[in-house]
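Multiple structures are listed underneath, in structure tokens.
Computed from the coordinates by the stated procedures, all read-outs in this text should not be read as laboratory data. Just so we're clear, the structure is a prediction, and the values are computed from it rather than from any experiment. Cβ atoms are built from the backbone, for glycine too; each structure is taken alone.
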Structure I
Amino acid sequence: MTDKTWAYEDFEIGKIIELGPRTVDAAEMIEFAAEFDPQPMHLDEKAGKASLLGGLGASGLFTAGVFMRMMCDAYLLDSTSQGSPGVDHLNFRKPLIAGDTLTGRTIVLSRRVSSSRPGLGFVSVRHELFNQNGELVSEMANTGMFLLRNPGASA
């Protein structure tokens, strides 16, 4: 078995895992947008201020990427993660603006051991991402797959 810290057994229902903080800057937002989402409000401060965003706003895909990095840093890179079968939902509630500092949390909703793959468990979670004002920027729900630390023990 692995010596990773986070295994299936560690994801108890109701557990909250803190994410961040992470401050985003204009340069990284613009670099991403220029490559993958070159809309004016993601590339130019003036265009961003003139838009509904009210400032240079990050692409939603950039926001999702930052979200993923924060999860990796908090627990995924030190886990038995085997990936995810997908995202149930991803919502953007408030624009991510250059200079925002993000914090967040992962909340464990449910879990179950795989009936077809011994040693593998499914963990359903909800993630929330907040700006420095405590405003919800984005939320996501998905199921992750994790190896069991003790596959023979009852989970």
Structure II
Amino acid sequence: MKTNILGLPVKESEQIVEELNILLSNFQIYYQNLRGIHWNIRGKRFFDLHVKFEELYNDAQLKIDLIAERVLTIGGTPLHTFEDYIKYNRLTVGKNISNDEKAVHLIVNSLSDLLKIEREILNKTAEINDEGTNSMMSDFISEQEKTIWMMRAWLEESL
């Protein structure tokens, strides 16, 4: 089996790059959704949510960079066009959302969809001992699960 400089199998690493690029594309859509609800939120909870949405989009921006850098680290090229992001998107695109509950539901649903992609990657990276990608996915998953819990608590919903 041919391996790359990191000791990972080449063919499987190329597949991981594809999966990471799908995640990258979906994170870009998530980021834009967060920017949109940050700009457009209205109502009595404006001040709290405006700040929270900014916190979330800053975090998403950092994760986007981590994903792109991981793609480069394992020998790929990160996607970087809106055309690619839209092509690989699996998230609902939130447009002109100003209602607080609709905005929070968009976040919960987006994170839930991102978790599905991350778990697919986690399973594939575990098979080839790609601990770098595996660790990143584990970190993302635990953070996003907590955010979902907090958002659902705000909505007064239970799992």
Highest-scoring label, criterion being mean count of other Cβ atoms within 10 Å over residues 59-66, among I, II: I
Source structure (of I, II) for distance in nm of label points 7 Å out along Cα→Cβ at positions 51 and 83, computed value 3.2: I
Structure from which 13.0 was derived, mean count of other Cβ atoms within 10 Å over residues 11-18, options I, II: I
Structure responsible for 3.0, with distance in nm of label points 7 Å out along Cα→Cβ at positions 35 and 147 calculated and labels I, II on offer: I
Given 16.8 for mean count of other Cβ atoms within 10 Å over residues 27-34, calculated: source structure among I, II: I
Structure responsible for -6500, with helix-only ellipticity at 222 nm (-39500 (n - 2.57) for each DSSP H run of 4 or more, over all residues; to 500) calculated and labels I, II on offer: I
